[in-house]
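Q: These are the structures in question, set out in turn.
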Structure P
Amino acid sequence: MTRDFIHINDFIILVEEGNSNTVEVDACRFEEPLIAVAFYGSGNVDLDVKYGSNKKAFNHTKGLALSFYADDQVEFVHTISPDKPLECIVVATALRNLDQLPNQDGEIFMEMLQELVNPKDHYVEGPSFFMTPEMERIVDAIFSNQYEGKTKMMFFRSQITALLSHFFGQLALMQERASKPDYRDQLNEVREILLSRLDNPPSLSELSLQIGLNTTKLKKEFKEVFGVPVFKYLQNERLSSAHALISEKRATVQEAAWQVGYDSLSSFSNAFAKKYGYRPSQIR
């Protein structure tokens, strides 16, 4: 389990990563009232938020972007297990620092996260959504970076700025869509179906029947919410899962390809190289 704190301007960046061969529980609190956004990587770790007699559980965190306010009475508990490692980036700022944030960042927080700026409890949950592929790539890059010293700080500063920009950009789009019919529950169901059947996904027609949307509406709304077409999203998740299997030495290249639904090793290798810039056999 590693936990790094990085200070960039008036932002506190917490980068947490943990793997375990057994079930382990890791808990933390913040020392003062903070507004924060947590970005979860591929680990899909379980999260419990506890304050007083209250408890909020998150059992599917992979790709989640979660905004919140929390004071020192709130405990964040991650349950790490062999198939649910921890990858989490928290970008936070103290309430007292909002007016001092550079580049009008404080104004953006106050305009788009009003319920967090004026909290009515120890823990207040703000907007949350599953990240776009662009955001997931940034999170992956942060966890796989090899830089040190000043270069590392420059890299983190650029990546965190981009991540926050995407987060608030998505919030703006969500507000624009607020007056439109809301298909998010159905689209999240599609996402869950795809994630549970990476090796043998249903067709668009089958998905449409299962969630009650015609294929045209499904394709249009899915791309608006998740940023890519249905089966491009599926391919990204297949390759991400295969990358984890190979890099964590839980499968060979051939086994990983089969487990995520590729019959052809060459097709898998070509798709992998297109996404990551290197072939699966080159993973160290």
Structure Q
Amino acid sequence: MEYIRIQDNFPNLSDTAVTLGKFDGLHRGHRRLVKDILEKKQDGMTAVLFAFTTEDKMIFTSEERKDILEEMGMDVLIECPLTEEFRRMKPDVFIREILTGDLGASHVAVGEDFRFGHDRKGTPSLLASLGEKYGFSTTIFPKEMDGHRKISSTFIREELRHGNMEHVNSLLGEPFFLQGEIVHGAGLGGKRLLPTINQIPEDSKLLPPNGVYVSRALLDGRTFYGMTNIGYKPTVDGSFLGVETHLFDCSEDLYGSPCRLSLLHYLRPEKKFAGIDALRDQLNKDYSQVQDFIKNPLMD
């Protein structure tokens, strides 16, 4: 997949199927748009996802989103900062100069609530209308629903803040994960507590509450369940935000390996204990609860 971050000039593409939005979560509604443009590859079009980026923390970081889209079969991912210039651009200018001019759109897929351009006057109906003029087809999708509420990144952020991981994962259409290289920790876990792998999340990553989670790690095509702590480890360290995971049935040296860590269930908030012995007792209780969760037939 070609990965393009816009700084000055846009790429010169032709005969593309394009979907546009922020796509910071790649939730079930987004995946419906992606599916539509991927189907256009059968007609010889190039599948392009055009993502407007902001300084907000992301449900999936740029790197994580890139990997997901590459796995799905996307041809081109374009990230474009949502600058004041873009916010002020007249919608018809964006369509004429960028969407059809630079990106060479033959087909466009958007959600019913997509807005762009000056005063957010760019609408799906305008895309459909000008598509007839400039020669591209337009598909407008209704919002995916979760009960009576529309699925959105805002909805997912709310659930993530509360640690409702099962609901978050349902809204996303796949488990919420963070990925990154396994780094060296203080070594205390292996000596006095449980051996762990350590990851440092990107600053741009939106995380659930600090605490203990049931997790699943993907390492070099292999899957391991585990128990993860997100936070500052106030009992033994407290110096920086990290992600520490004890993997079941794995005793390998994994330093330097890439790891995709999915969070499946929020067990409890992080807390400071009176000392190492009290922390060890709590970790043993956590271990038993995590094992019980993993043995649930619904996990199969």
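Here, each number is a calculation from the coordinates, and none is a lab measurement. Here the structure is a predicted model, which means the values were calculated and not measured. Cβ atoms are built from the backbone, for glycine too; each structure is taken alone.
Q: Comparing structures P, Q by distance in nm of label points 7 Å out along Cα→Cβ at positions 135 and 231, which one has the largest value? List each step's numbers first, then the result.
A: On the way: P: 2.7; Q: 6.0.
Ranking P, Q on distance in nm of label points 7 Å out along Cα→Cβ at positions 135 and 231, first place is Q.
Q: Still on this structure, please answer the following. Cα Rg over 2.2 N^0.38 Å computed as 1.04: which structure among P, Q? Could the numbers behind the result be given before it?
A: On the way: P: 1.04; Q: 1.14.
This value belongs to structure P.
Q: With Cα Rg over 2.2 N^0.38 Å, for residues 87-222 alone computed per structure, which member of P, Q shows the largest figure?
A: Details: P: 1.31; Q: 1.53.
Comparing P, Q, the top value of Cα Rg over 2.2 N^0.38 Å, for residues 87-222 alone belongs to Q.
Q: With distance in nm of label points 7 Å out along Cα→Cβ at positions 15 and 31 computed per structure, which member of P, Q shows the largest figure? Write down the numbers at each step before the final one.
A: On the way: P: 2.1; Q: 3.0.
Structure Q comes out on top.
Q: Of structures P, Q, which gives -8000 when helix-only ellipticity at 222 nm (-39500 (n - 2.57) for each DSSP H run of 4 or more, over all residues; to 500) is computed from the coordinates?
A: Matching structure: Q.
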